[in-house]
Structure P
């Protein structure tokens, strides 16, 4: 199997997307003119702005793919891709709703009960409900089969105990979906016996502690679960099917434009400064722009595959590995020219990109692990 066969063919953009792109750009220009936000690197992780999220909801740009019956807009994955791509390219502060809109919405539609859909989807569409993801654990790294959080059957529900780490936005969020072990480890089938639960982050027994980055920022958290009661109504999907559900969710987490546009606002600023003569021209800029263009097509193709409910775990891994590598290369490229730039705002963008760089290839599964996923998809040993 060739690498090209791993990535679905990109669908043709419908005519409406050109107008939609312009609409989003006009919105961002108006927001900038009003001083509503300052473009930033990694705004989908660090740009927590609930007012901005509500403004997007009012424009119908949250829960775009949610059916109208659940309070959504019934639009296509391609239309949603256009909106999210423009927001990321503009460095907009979208962290508050990002995980809920990107990952929780499609997961609820696929695995959620009718009660869960009615409970959460309308709130997400309105920009009123923020979610986190409870997969990673201390000492587990990207090996989700080693999850140690336990869910024990109790009267009317389950009791969860364990620790989750790197939970983005948990200190602001309302709920998160927890991967826990509901059966003892089977050494021959390590991925068996895992299940998922929707956990209220304000529930008794939940303790949230900050994980502060080297630059002093707080995006991540450690979430301790100490006998947290989860009613049967909040079991997510089927008991024992957690691994299959998680891998399905990861396709949404790994393939989106946030995997190659986290530093795009810096790339655009660098290009502008070269045009203005503030920075020396460098052919490396063109190579970076070409890589962004290629990843745009790859990522949009995966979005089309997900809309058709086609397996996309391997293509998503390809996008994630190539995209997060590019994000770091943009940070390094801009950092080389910082000394000749007198603009403190530009220098701050560069510094933020360099600070965030180590996390690009770690979050969502390390690139080393994902290369293994790709190799298996290619039929390699």
Structure Q
């Protein structure tokens, strides 16, 4: 019965004439993901879109000064192995807090994307326990959001190319150089793990993981935003990318999780790599359908074209109008972070890349806020 109600609300969300009904239903009964468990702790964000910067766990004084000059108030941090404890996370937070900056999330590459979990490989149970410990450490440190990826053989590319003289990642499905990379490992075809996996296996492995992670996330008050498969090719080297590569997959995954603490990290660049033909909706469509109730983090990136061949390009140089994303976020009253994702490497390196991306996003946000006031 609950699944039937969820389906009706999702269908209503897709129908503009019925969208207000759907929003009321979600707010009143938690229908989109099932009834909110009494024990679940869901941290409420302050209103408004928050521009964010990717920053190191132990920033230098110069890096903190750069953030101040940008006007950045939020950072997303990748933890180093020596700081992957509750005390380590608190140390990271304090360093930034002393500079007037809020740490929004702290990542951990060891559990951010786990092939052992996605593919049910040896060591899966140990990885699940490691992930649960990570959630508990985040909760103890007062970090209320984390991103998770469910890719079995990494992020794929086929080398580098140039965009306006800047080095950029590209992926060509037909290139013999195509390979997946994650945490020091390289995955290549024709079969990255020696055999073909079925869609049912990938779904079962996701279900096994999320049913164990969800109670911990609810208990400690941490939201899990699930990142799309990059790139969203239906099958790569024998591994189906059938869940987090399309709208229908996300919809079903949210219903399986059945939790107010499981939502979406919408990597717009990844979504644009697939295009509507593969994903079922463009970034604007995903935002307007799931709304701020389920979209909790935005990776801001543009690409040259949809698959089979794309290049990560500058935000003003891709095939998608990035204004549509920012406007949709403002329209649904999004209250999470928007952060620059992979981008071409400019002269000056990370400082220049970040300044360009942050300024571009701020211009779009200022326009969206001005229009909303008007």
One of P, Q was used to compute FRET efficiency 1/(1 + (r/R0)^6) of positions 133 and 197 (r between Cβ atoms, R0 = 30 Å, to 0.05), and the answer was 0.65. Which one was it? Q
From which structure (P, Q) was P(r) over Cα pairs in 5 Å bins from 0, in percent, for residues 77-228 alone calculated, if the value obtained is 2, 9, 16, 19, 20, 16, 10, 5, 2, 0? P
Once mean projected area of the Cα convex hull in nm² is calculated for all of P, Q, which comes out largest? P
One of P, Q was used to compute FRET efficiency 1/(1 + (r/R0)^6) of positions 213 and 317 (r between Cβ atoms, R0 = 35 Å, to 0.05), and the answer was 0.85. Which one was it? P
If distance in nm of label points 7 Å out along Cα→Cβ at positions 109 and 157 comes out at 2.8 when worked out from the coordinates, which of P, Q was used? P
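Every number here is computed from the coordinates shown, using simple stated rules; none is lab data. If you're wondering where the values come from, they're calculated on a predicted model, not measured in any experiment. Cβ atoms are built from the backbone, for glycine too; each structure is taken alone.
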